[in-house]
Structure 1
Amino acid sequence: MEDLFDGSRRDSLRLQLLGWGDKLSEILNAAIELRLFTKVSAGADTVPAIAEALDILPLNAERLVLACVAMDLLRRDGDRYRNAPDVERFLVAGRKNYQGPWFRWWRKKDHPGWHRLADYLRRKDAPAVIGELYAHHTVEEARDFHEGMYAVGMGAAHLFHRTVDLSARRLILDLGGGSGHYCIVAAEKYPAIRGIVFDLPPVVEVTREYAAKSGYSDRITAQGGDFTADPLPAGADVVLLNGNGTIYGPDTMRAIVAKAHDAMAPGGEMHIIFEMLDDDRSGPVNAALFGLYEALMGSEGRAHSVTDVAGYMRAAGFVDVSIHDFLGRYIRRVTGLKK
C-alpha cells in the first residue's frame, strides 16, 4: 500500500491529509455517537440494516460506512460489514473494555485552544509548574474527567499487572493516580497489597468513590495534596507515576522522582509510565502532541525522551534502571529499584 504520509512525496497530498485530521476524528466520533459499531456487532451488517438500526437515511448510512471502511474502522466482505478487531474490542457499548466515554470526553471537554494553538505559542508569560486544568479542578470536573478516562485507565492497569509481578509487595503509592485503577487491579490480584493514591484534593474525592465501588476501600486510601510541593507518605515498596509525565518540566520531574526515592522503602521499585519520545527525539507523534498540549495549559510541561526519564531515575539514586515498551513504543515504562 502506498504510504501517503511519506515526507519525501513531491505532491501536497500528505499535507492535505494532515490538514484534514480533525475531520477524520469527527467521523470516528459521529460513528461512536450513533452507535454504529455497536449495531454492526449486534448484526446490522449491511447498509440497509445499518440505516434502519441507526435511524438515518440509507444515503447517509452509505456515506458513513464508506468513510469507516476507508479508515479501516469497518471491514467489508461483499455487501456485508464487520468491525475491525480493535473497534470490536473497544467501541462496542456494553463491553467491559468499552472506551466510548473516553472519546466523548476528549471531543466535548478538551481544551478549546487547539484551534488557536498559534496564539498560545506566541505567549511569553512564565509557565506555571502545574497547568490551569489541573490546578483548578473542581470535584465535579474531576468526576467527569475520570468517568471518561476510567475504561482506558483500567485497560492500562490490567496490562501493567500482567507485565509486572508485585506478589512480594505490600504497599503501592500511586502519584496522580486519579480514579485509583492501578491500585484497584492490584487489590483484585493480590490479597495482601494496599494502595495509597496521592492526588489533588478535588481528585481524591473521586478516588474514594471508585475505591468504594470496587469494594476495596478498606485497602485503597486517598490522600490529597500536590506531590510537587507536599511531603509524600513514607514506606511504600512500589511507587507509580503514570500518564502525567508531560505535565512537568525536567526540573520538576527530577524533584518528583527524587522525593519518591527518598520516601519509599529500601528494596522498593518505581515505575514511570507515559508517552515518551525515542532516544533521538524524532517521535512518536503522541508524545510530541502531549508535550505541545501543555502550551494550552500554560504549564512548564514538555515531551521527555526515554533517556531523559531514565536519567531522572538514576540521578535520584535508583539502580537497575530499565526501559520497556508498554503499549508499543507509544507508551513506555521506565523502572528502577531503590537499594
Structure 2
Amino acid sequence: MVVTPSRAGAPTMLAMVLEQARRPLAAQRVPMPSAATHQVLIKVLACGVCRTDLHIVDGELAPHKLPLIPGHEVVGIVVALGSQAQGFRVGDRIGVPWLGHSCGGCSFCRVQRENLCDAALFTGYDQDGGYAEYMVADARYGFHLPDRYDDAHAAPLLCAGLIGYRAYKMAGDANRIGLYGFGAAAHIIAQLARHQGKEIFAFTRPGDVRSQQFARSLGAAWAGAADAAAPAALDAAIIFAPAGALVPQALSATRKGATVVCAGIHMSDIPQFPYSLLWGERSVRSVANLTRADGEEFFRLAQQFDVQTTPVPFAMQDANQALSALRDGSFDGAAVLLNSD
C-alpha cells in the first residue's frame, strides 16, 4: 500500500486511486474530504463497478482529473452536512450517481435537461468518487434509495439501472426490444421490460452461451449471438456494448420506424453502412448521462417490484481485480465493491 503524506493529525481514509490511465489503481491513504456548502460527507458502504470506470482507467475516455478516485454507483450513509445541504439528514442512506453537478442556469438546465449541461461535473470522473471509505457529493444530485434493496443490490441501480432506464425510455412504445450486450445494464432493463409486458431479445458475443442462458433465466424470449438473425423483426434495439459495428447489425434486425439507441458514453467507430439499413424512418440516437427526473422515475418503479441486480462482490481493495473481471467478461450481473466495517 502506498501511503500519501497528510498534515500531522489530519484524518485519512483508504482509497483506490487512478494516478495515470492504463495503469492499475493504487491503494493509498489520502486526506479525508469535508463537505462544502451543498455537499454531504458519506461513509461509503458499496460502490458498483461500471464499464464507464473501465473506459476511464483504460484511457478510452480522456482524463478530466488526475489523480482520481473512480466510482459513480455509490451507496453510503450521510455522516456530515454542508451548511446549505438539504434533502438528507445525518444517518440517511444515500445513492450517488454519475451526474454530480450542473450549472442550473443554462438553456438545458432550465428545461430539466441538465444531463446535457456543458458545465456538468461527473462523479468518479470530474470529482472523486466511491472507490474509497468516504466521499463528498452534492446533496441536490443524490437519491433516497428503496428500502427493499440492500447496499450491494442497490449500487448497480445507480448507473446500470439509471442510464439503462433512460435508454429504455428512448425506445418509446416498442414491444419487441433487442438488447445488444447483456451485462449490468441489460440484465436490469430486461427485468423492467418484462415486468411491463415487453418481449426481450438478447444479443451477446458469439459463443457466449453463459450470458445467453443468463438472459433466458431473466425472461428473454430469445438469446443468441450479436451477428445472428433474430427470429422476428425488432421494434427497437438498445446497444450497451461499446462496439460501433453493432449499429448496422442492430439496424438490420429492426422493422421500419424502429429506433436504435446507443447507450454507452464511449463506443468504437461506427462502420460505413448502406442507406437502405436506415431507410424506412429508422433512427439512431445516443444517450447522454441522466437527469434527476430519470432517477426519481426509475426508483419509483424499482420500489414496485423486485429487480434482481445479481451483484458480484469484491472487497474495495480488490478494485483492480473487479475491473479485470469486467474487462474479460468473466461474470454475469454487476461487480460491486464493498467496504468492511
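When FRET efficiency 1/(1 + (r/R0)^6) of positions 62 and 118 (r between Cβ atoms, R0 = 25 Å, to 0.05) is calculated for each of the structures 1, 2, the largest result comes from 2. A value of 37, 25, 19 for semi-axes √(5λ) of the Cα gyration tensor in Å, calculated from one of 1, 2, originates in structure 1. Here relative contact order in percent (Cα under 8 Å, 6 or more apart) is compared for structures 1, 2. The highest value is that of 2.
Which of the displayed structures (1, 2) returns the greatest value of distance in nm of label points 7 Å out along Cα→Cβ at positions 110 and 326 on calculation? Structure 2 gives the largest value of distance in nm of label points 7 Å out along Cα→Cβ at positions 110 and 326 among 1, 2. In this comparison of 1, 2, the computed figure 16.1 for mean count of other Cβ atoms within 10 Å over residues 30-37 is attributed to 2. Here distance in nm of label points 7 Å out along Cα→Cβ at positions 238 and 294 was derived from just one of the structures 1, 2, and that gives 1.0; the source is 2.
Kindly point out which one of 1, 2 the value 26.6 was derived from, the read-out being mean count of other Cβ atoms within 10 Å over residues 174-181. Of the options listed, only 1 reproduces it. With helix-only ellipticity at 222 nm (-39500 (n - 2.57) for each DSSP H run of 4 or more, over all residues; to 500) coming out at -6000, pick the structure among 1, 2 it was computed from. Here the read-out was taken from 2.
Readers should treat all values here as calculations from the given coordinates under stated rules, not as data from a laboratory. Since we're looking at a predicted model, the values are computed, not measured. Cβ atoms are built from the backbone, for glycine too; each structure is taken alone.
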